[in-house]
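> Below are structures written as C-alpha cells.
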Structure P
C-alpha cells in the first residue's frame, strides 16, 4: 500500500506542475514571481532594426528531429555536402554529413540503450583485480584497484536495487489493475463521483480500499472521470514508465556484461580514432535533443508551438548521448566535429560521475578554445555539490609542468559555462530541487523546471533538468554572437556572468528538505542569466574577435 499511495502522490504532483505557464523562462526577471531571463524586450526594443549574422549552435545530444515543424527552418545544413550521394564531398572525413553527424551509430544501426561509465570501468578492471591481494600490488595498481572496488560496490548495489524496484513496480501495476477492476465492478452503471465512492465500504478488503483511494485521490485533483477503465489505462501506463526505467538500469546501465559498441563498429581501444558513425542525426530516441534544440532556436513568431531564445540561428545535430552515459571518445569527436564545421556555440546537456579518458575530452575543449567556440554545459541533476563531487566533463584540467609531470587540476578553460537549474517558483524554492550546484564550479543558473519545448513528430511537451537550463544560456549566447559578431567567446562568457539577476534570498539546498542557504552560495555569480542586461552590456563592449570567413559548411 505504501508504494501505491506514494506513486499516486507523485503522479498528482506531475499533473499540477504540467499546468505551469508555457514559456515562463522568457519572461521578465520578477523577484516576486517566476524569475525569467527577460528575453521578450530584446527584439522589440534593444535589438530592433539592428542587423544580425547567422550563428551555428551545435547540439551534442541524443539526436534532433530535423523535420520538426518548429525547427526545420533553423536546422544547419552543410552546403558543401551533396545529399545521399555516398561521397565525402567536402573532404572532412564524414560521408553525407548534411545535417550533422551521429557518433553512436554504425552501418547497420544506432545505439540507444547503453551502460554507465562506472559499469564500464568495473568491467574493464574486473579481469585484473577480481582476485587480487591489494597488499601485493604496486602503488599505481593500488590506485586502480581502489577504483575497481568503488565501481564494483556501486554497480552491484545499484543493479540489485533496480531489480528490486522493478519487481515492486510490476507488483504495483498488477495490484492497481485488480483494485480498479473491483471498483468498476462495484460501481456498475453508477458514475465515478464522490457520492458513489463514499458508498463503497473497503474496510474488509485491502484491494477495494486501494481502488477507492486511487479514484478519490484523482477526484481530489479536480479531474472529471469518464470511467474507471480510462483511469486504469492512464495510471498503468505511468506505472509502466517506472518498470521501463528500472529495467533499463538492471538490463543495461548497471549490467557489466552488456556491450553496445559492436553496433558502432569502431576500434574502441583506439581513443584517437575519429572517422566512424553515420549521418542519421535523429537516432531512435530524439526526445531530449529535440527538446534542447527547441529551447535554443525554435522558430520565433511563426504562430505555432513555442519560441526559442535565439532568432538568427542554425542548429547542428551531433548525436553522441545514448540512454546511458556518453563515452569520452565520442564527446571529444563531437566537439571537434562541431568546431571544425563552423559552430560558434556548443550546447552539452549531459554529464556523468566517472571518466574513461578525461584527457581526450580536455584536448577537444582546448581545440574549441583555440577556435573561439563557447561551450555551455549542464551542471547535472544529482542535487550534489560539484565543488566536492566529480561531474564530467568540466572546465578544470591538469597543467603540465617541468619534465612533463602533471600537477593536480589547477586550471580552467576560458570558453566554458557550467549551468544550474532554476525553479519556476520563487522564494525558498527558487533552486530546482534536483540541480547540482557549486560556489566554484557552477557559473550561473537558468530556468530549468517545466520548460515547454519541441519533441519529435511535431509535438511539444514539458521537461525539466539542468539539461533544459543549459540551452537557455546557449540561446542567449547565440543572441550576443549573432547581433555582436565581433565579441569573442571569452567576452560573451564574461558578459553573461557579469549581468546576471542577483538573488539574495535564502533557498532550500537542493537534495534537502529544509536546509536553507543563500542562493548566492550556489554558483560563482550567485545569479540567473539575464538576456536584457546582457544585450545592454554587449552594446557598449568593444569586440575583440577579428572577422573572417573561417569555417566551412555554414548555412
Structure Q
C-alpha cells in the first residue's frame, strides 16, 4: 500500500512537470493615462473595459477596449481593491471606509459585503470566483485574513497571523483559478499560498533563491490566466513576476523598472482582460501599462476621447498576437461592407461618420465582439464675427457678443487675459460699467477638438467732470456780454451759443488745467437773444 500511495503521489507531480506553463511572450502595447494620478488596482470585464482605482483622487476611471476614457466615478473614500464578476457586477473596496460595495454594470449600487462600513481593516484586493460569480474573496491585509462572501453574506474566512502553513503576514493579493484554487500573496512572508475550500494546499516562494535571487520587493496584486500562470506585481523591483500556478516554478518577468514606455515604477495592480492583455497599474508613472500576452488583440482609434475634428481621417486598428483571426467592423451594430481587415480607415471624416463602432474578431476558438466605441465627428470652432470696441460713459450698460461656427461650442470670456467667472455664453453683459472695468475683452470658443480666441475689444469708460458750471455773467463797459466758467481739469470743453435753442455754434474752447475762466462774447451785440451752454469731451 505504501508503494501504491507513492505512485499516486508521484504520477500527478510528473504530469504537472510535463505540463509546466511557459513564460508568456509579452508585447508592450502602450498605456492608459488619461485622468490618472496614482493608479493602484485594475480589473477588466469580458468586453475589454478596464476599471482603474485611484485612491488619492477618490475615483475610479473606466477605459473601453480601445483605450478611450469612458467614465470617471468620483467621491469614494480611498478606492483601492476592485474586481468585476462574470455577471458584470463591480466590486469596489474603499480603504477609508473599510467596506466593499457592489454595483451593477451601470454603476447602480446594489449592496455592501457584510456589515458595510468597518467590515474590513483594509480591503487590499478582491477576487471573484470565475465559476461562481456570487462568491467573492477579500484580502483583509492588516487582519491577516482572506474573507469569503456569498452575495452580501459572510461565509467564513481563512488564514490568521503567522509564518506557518495557512497563515499570513499581510496578505496583499488574491486570485481564483478555474479549478477552484485560491492563490494568496503573503507579502511579508514573501510567498504565495494556495488553498482549496479554505484549506492550505501548498506554497511557493516569491524571491528567495532560484531565478529571482534574493527577497522579493513588496509583492502586491496577483492574477492568473487560463494557461496556468500566476502573475505577481513586485512593487519595489518594478516588475511582474510570472510563475507556474500549479508547481510554483518561476518562469520569468514581464516589464522592468523605469519611467519609459513599457516600464514600471511601483506596480501595484494587475488584471487580464478578455483579449489577452495584461494591465499593470504603475502608480509612480501615473498610468496603466498594457502588455499583450502570447495570442492577444489590442484595439486603438484615432479619435481621442471618441471625438474627431471634421476632415481628419478616422482610423481604427486591431493589433493581433498570433495568427488566424478575421475581422468584421460594424457601425451602430450593422456590418460595414468590405470592412474586413485589421484596420478601418474613414478618410476625411464628416458628421455622417459619427456613430458607435465595434469589431467582431473570429478565430479558431470562435468569435468575440469588442466593446462599442462611440465616435463624434465635430467641426472645429471658428469665429465669424468678434466683439467690437466701445467707448461709453460710466454707469451705462454694455454688452459684447461673438458669432461662431462649429459643433458643440463652449465659450469663456476674458478680461485683460483672465477668465471671467460665469461668463460662458456667446454674449457678455456688463451692467452699469465703471472705470475699473475699462480694458480688453475677448472670448475663447472651444469644443472637444480645438479652440480659437477672438481679437480683443477695448472698453473705454469715461467719467464725466464733476465741476462744469457757468458761475457768473453780465455786460461789460463796452456793452459786450461776458461770463465766467468753473471747470474740472483733464477734459476739453466747448462753449456754444444759440439764438433760438435749436441751432448751436461753438464760440470758444477751454482745456488744460481747469479752474475759473472768463470769456467776453464780442459778437453778442448782434443778437436780440443769445443763449450759452458748455459741452465736454475726454
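What follows is calculated from the coordinates using simple rules that are stated; it is not laboratory data. Keep in mind it's a predicted model, so treat the numbers as computed, not measured. Cβ atoms are built from the backbone, for glycine too; each structure is taken alone.
> Which one of P, Q has mean count of other Cβ atoms within 10 Å over residues 141-148, as calculated from the coordinates, equal to 20.4?
Q
> Also, quick follow-up: Which structure, out of P, Q, was mean count of other Cβ atoms within 10 Å over residues 101-108 derived from, given a value of 13.6?
Structure of origin is Q.
> Now for a different question. If volume of the Cα convex hull per residue in Å³, for residues 29-116 alone comes out at 87 when worked out from the coordinates, which of P, Q was used?
The read-out was computed on structure Q.
> From P, Q, which structure was helix-only ellipticity at 222 nm (-39500 (n - 2.57) for each DSSP H run of 4 or more, over all residues; to 500) = -11500 calculated on?
P
> Given a value of 0.20 for FRET efficiency 1/(1 + (r/R0)^6) of positions 85 and 149 (r between Cβ atoms, R0 = 41 Å, to 0.05), point me to the structure among P, Q it was derived from.
P
> Quick one: FRET efficiency 1/(1 + (r/R0)^6) of positions 157 and 437 (r between Cβ atoms, R0 = 41 Å, to 0.05) came out at 0.05 when computed from one of P, Q, so which one is it?
The read-out was computed on structure Q.
> A further question on this structure: In terms of relative contact order in percent (Cα under 8 Å, 6 or more apart), which of structures P, Q is highest?
The structure with the largest value is P.
> Right, here's the next one. Thinking only about distance in nm of label points 7 Å out along Cα→Cβ at positions 37 and 397, which of P, Q has the largest value?
Q
> Further, regarding this structure: Here semi-axes √(5λ) of the Cα gyration tensor in Å was calculated and came to 40, 31, 24; which of the structures P, Q was it taken from?
P
> Right, something else. Cα Rg over 2.2 N^0.38 Å, for residues 205-292 alone computed as 1.00: which structure among P, Q?
Label of the source structure: Q.
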